[in-house]
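Dropping the structures in below, format is structure tokens.
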Structure P
Amino acid sequence: MTFVPAPGYQPTYNPILPYSSPIPGGLSVGMSIYIQGETNEHMRRFAVNFAMGPEPEADIAFHFNPRFDGWDKVVFNSRQSGQWNEEERKKSMPFKKGEPFELVVMIMQEYYKVMVNGNPFYEFGHRIPIQAVTHLQVDGDLTVRSINFIGGNPTPNQMPMAPPAYPGPGVAPQPPVNLPSMEGAPVFNPPVPYTGKLQGGLMTRRTIIIKGFVPSSAKRFAINFKVGLTGEVALHINPRLDEGVVVRNSLQNGAWGSEERNVSHNPFSRGEFFDLSIRAGTDRFKVFANGRHLFDFSHRLSAFQTVDILEITGDVNLSYVQI
């Protein structure tokens, strides 16, 4: 089954390192780059580069370089005409060896804003116009689970086809997909419980993106697609960490229906990040987790288009929601 990305959402899963890929549509203000991964147990350093070309020796507008070398720090820099410029350093380390992380780089008007695990970390002023940046490069002592280019405002002639990603063992490669601009503003790091309004209702082909982290003490959380007027729930997704299952159900006329529990894999684990895509089809919801098909859920509400509320509650930290 083909994964259809949401508008403005271009995922790459389990890329081989070193990673070097064109930035779909080019770099623009308002774009965010999400990198989810895990550092190596014996990590010394890794780098994320916003480069002006695909070559390893290409000039770099923004170099992000965590270093475990006795005095742990993160180095920031740029490279022009093959020469490194003056370093900026922050002598604190937001990463831990052998542990998962989420790195977000937000492209602001005057600087790159870096967030790690949902917390603001650093702002690096633009030294080189962002329009000169063409590629994202990642390499070093880490494993990358996903790279996502989200948002931005590319013009039509800045919309190249993204190359197919290597999706990992046992997963079919994804076809190239154009990256359109975002249809609605994403929400970053919203508090839980979260409630979002689905303007216009749950139209066919609408895709909702939820990215988050399951705390080490989590027992369960829930994602509900609700009808605000009646309180009915068209789809209830309920990862139960204490049972190791992902329960799905619906609520109609005040009564829960029959549970569905079977999944080919469970992507929700304590201490791990997840990337969930939920797409409304004509006869069912299609749900993907970390780029892999997780389950389908046939519509039980005859008028599922009346769903106008997304509700998220329980033991989960949210980093990004797009509805």
Structure Q
Amino acid sequence: MSGADTGQQLAVAVEPDRDEHLVAAVEQAGGRVVGLDDARVLVWIGTVDAFPDLPDHIEWVALKTAGIEEYVDAGTLDDRRLWTNASGFYADNVAEHALALLLAGLRQINTAVVRHWDKQSIDTAVRSLHGSTVAIIGAGGIAASLIPRLSASGARVIAVNRSGRPVDGAAVTLPSDRTGEVWGQTDHVVLAAPATAETRHLINAESLAALPSHAWVVNVARGPLVDQNALVTALREGQIAGAALDVTDPEPPADDDPLWSLPNVIITPHVANPSSGLTRTMAPWLAENIRRYLAGEEMLARVTPGSDY
């Protein structure tokens, strides 16, 4: 398995396409790109339904996505080799997008684009991020990148993670089993959690009713974290001020989905981490993991056997 390679270059397959950025990363890290039949490592940038039957000589599989729910559901992961995902690789991209969505809603930029110089209604709806409290649900790599951005804007952060272990920069950190306490303590919510049975419809009629009427909900995680029917009702009735969604359930929403027609909704087409630049962003992380693999060091974004994300 892993350990110092003596003389031979690490044989890496980049499949199903030999992406130029990942090929360059492999070669930069001292590996060589080969076909799957000759490889020790597979870098998989395809879809889960096209995932190949793995030869026994594949020691490590590097997946391009941070979320691995589809691979877990398909039974793809095994305990006979090392698996890594892209957890944390795209955190800066997603954090930047989350901040942009939140600010666009609070400053009514989306409304001004549509309604132009409707000064009175827009003016009275504008709110400031400065002095507000923002809860980040799923405080991992994205939160680590987002918290300094929020702090620089003068916001206070409540972080929620599975363990409750304190998160740098957060004023308060709570374990996920205390998420219900957050809604009454925060002004706005950013969802950055994985999609699991526990997080499905985390935002629902009950949590929406508990949020303040000026709250914006930002989802840059997974669509199923939000009960969209409950969200539509809350938005129509003014229970919350707005929602900014980079992910929906399903994707994209149907043409007649009421989300499209609500004036207090911003929808971006799952571009917080643009797929067009994904391999470019992934490349330096892959190079570092190859270096670590060859040196026998702890790998980045290692997937724990039996985990659901």
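Tell me which of P, Q gives 0 when you compute helix-only ellipticity at 222 nm (-39500 (n - 2.57) for each DSSP H run of 4 or more, over all residues; to 500).
Working: P: 0; Q: -8500.
Label of the originating structure: P.
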Identity of the structure behind 0.20 (criterion: FRET efficiency 1/(1 + (r/R0)^6) of positions 75 and 99 (r between Cβ atoms, R0 = 30 Å, to 0.05), calculated), options P, Q: Q
When distance in nm of label points 7 Å out along Cα→Cβ at positions 59 and 83 is computed for each of P, Q, the largest belongs to: Q
Top of P, Q by FRET efficiency 1/(1 + (r/R0)^6) of positions 19 and 299 (r between Cβ atoms, R0 = 35 Å, to 0.05), largest first: Q
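Assign the value 36, 21, 17, calculated as semi-axes √(5λ) of the Cα gyration tensor in Å, to the correct structure from P, Q. Walk me through the intermediate numbers first.
On the way: P: 36, 21, 17; Q: 40, 19, 18.
Structure of origin is P.
Values quoted throughout were computed directly from the atomic coordinates according to the rules given, and no laboratory measurement underlies them. This structure is a prediction, so every number in the text was calculated from the model and none was measured. Cβ atoms are built from the backbone, for glycine too; each structure is taken alone.
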